[in-house]
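Presented below are the structures under discussion, each in the form of structure tokens.
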Structure I
Amino acid sequence: MKLIIDVGNTRLKAAVFSGNEMVEAFVFDNTVKLITSDLFTKYTITNCMVASVKSGIEDFVNQLKQKTNTILFTAETPVPIKNLYTSATTLGRDRLAAAVGGNNLYADKNVLVIDAGTCLKYNFVNNKGEFLGGAISPGLQMRFKALNTFTARLPIIEMNTDYDKAVGTNTSESILAGVVLGTLAEVAGMIEQYKKLYNNLTVVITGGDVYFFEKRLKNSIFADQYLILKGLNLILEHNINAKT
């Protein structure tokens, strides 16, 4: 069994894989809860890969190394696609893993993977298996928080996934109109930009807000909540096979 760990900005996501089949997925509030969980008792973990958007996880990785063979995903880690990003050392590991997962699903197509989490991350891999890059913008919750943080009087508004009024008749509705409809317009517009640039484009969406965008976007898209974990599993398998 293989353990895949994705340390994000707000949560730690993990999954156990047998080959390419995901056996079970988990969400933890912090790294300590994973280490102290009964996961290693329940499963015989022979290999592990950790990807993190945060720094300062060395102690966590060292604890994992005491339990099983563990690889920390870095800019030097071999991947099964060609990475043409010009600043590879600053590239988020989750972005590259998303591209690997998308390429695995649609190897003969141009693929735009949208990771809808804390940030909106657009990750593009072409039909030659080359990761070219993409774009990053604030996610839904970040936009709500920014309006409150950087203004004197705008309140924090709870997300309403069904909101659809372009003209907000009060402050709460105006914020919802700006954030919800504005973000949807951004994502739809970005998809159209990629379609103009690349023929035979397939769009895959993942991340914590995956189902909101899947429901509200009119474009033909494919949703996979676990795409990054699956991409990391493919990267781990690629490194295991390279050693044999």
Structure II
Amino acid sequence: MGSEQPTANALEVRDLTRAFGMRKALDGVSFDLPGQAFLSVFGPNGAGKTTLVKVLTTLLNPTSGTAKVLGFDVVSDAVEMRNHIGLISHNPLLYPDLTAEENLLFFAEMYGIEEPHVRVAELLDAVELDHRKLDLTRTFSRGMLQRLSIARALLHRPEVIFLDEPYSGLDPHAMDILDGLIAAVRDKHTFVMISHDLDKGLELCSHALILAKGRVVLFEPREAIDEAVFRDTYRATVGLGVA
């Protein structure tokens, strides 16, 4: 079983491999990420970025190797671990025939959140959707759905937050809202973000990871990164993608 005691590292990944038939989406990935860090994951299409996040969030089992999040093994401790992580992805994971408020209350009940109406109201206000709380989410724009999915992911105050291209589909105002939410909780949480935007990813991160063909090309703390070298390294991986 995973440890329930705090660990120095939020993530511990060892020789992680995930194969789909003969193709290895992840091929021996290893790294440690300290608690309260912000990891930006870069790489070309087909590099294994989303597969990595799916394994770390228990949506996929690894083929071999191990991964721990907050000391919890992603396979053997998956159920318990899900109470400590949040995921914001391309799929908003919302029910279209429920209102915004009903969606969040449903997830709040799943997580056993105390005073769920208070927490839901707080987050609807934070993502500036309180005025649409009684509207069915199938009437929402892509940007509004993404904002509501951010509120869903933050409901239970997860220690580790995974973001798979979270700025995709957001208008500039919604991007500002997400920036503000990240800044407000940054010092209390660990973040793992997939991004194709080098500028944004480097602006936010404390650590950066470049993947190509499922392998780690670079993993460095932000202060050790020479931006010119980093950008050259990233550009060199683009031709390695499986677009």
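Computed from the coordinates by the stated procedures, all read-outs in this text should not be read as laboratory data. On a predicted model such as this, the values are computed, not experimentally measured, just so you know. Cβ atoms are built from the backbone, for glycine too; each structure is taken alone.
Any idea which of I, II comes out highest on FRET efficiency 1/(1 + (r/R0)^6) of positions 127 and 167 (r between Cβ atoms, R0 = 25 Å, to 0.05)?
Numbers: I: 0.05; II: 0.95.
If we compare FRET efficiency 1/(1 + (r/R0)^6) of positions 127 and 167 (r between Cβ atoms, R0 = 25 Å, to 0.05) over I, II, the biggest value is for II.
For FRET efficiency 1/(1 + (r/R0)^6) of positions 47 and 191 (r between Cβ atoms, R0 = 25 Å, to 0.05), which of I, II scores largest?
If we compare FRET efficiency 1/(1 + (r/R0)^6) of positions 47 and 191 (r between Cβ atoms, R0 = 25 Å, to 0.05) over I, II, the biggest value is for II.
Suppose you compute relative contact order in percent (Cα under 8 Å, 6 or more apart) for every structure in I, II: which one lands on 29?
Matching structure: II.
Computing distance in nm of label points 7 Å out along Cα→Cβ at positions 79 and 143 for each of I, II, which one ends up highest? It would help to have the intermediate numbers written out before the result.
Working: I: 2.6; II: 4.2.
Looking at the calculated values, the largest one is II.
One of I, II was used to compute distance in nm of label points 7 Å out along Cα→Cβ at positions 31 and 223, and the result was 1.8. Which label is that? List each step's numbers first, then the result.
Values: I: 3.2; II: 1.8.
Source structure: II.
Mean count of other Cβ atoms within 10 Å over residues 63-70 computed as 15.5: which structure among I, II?
Only structure I yields this read-out.
Assuming 17.9, 51 is Rg and Dmax of the Cα atoms in Å as calculated from a single structure, say which of I, II it is.
On the way: I: 19.0, 64; II: 17.9, 51.
The value was obtained from structure II.
Rank structures I, II by mean count of other Cβ atoms within 10 Å over residues 87-94 and report only the one at the top, that is, the highest.
II
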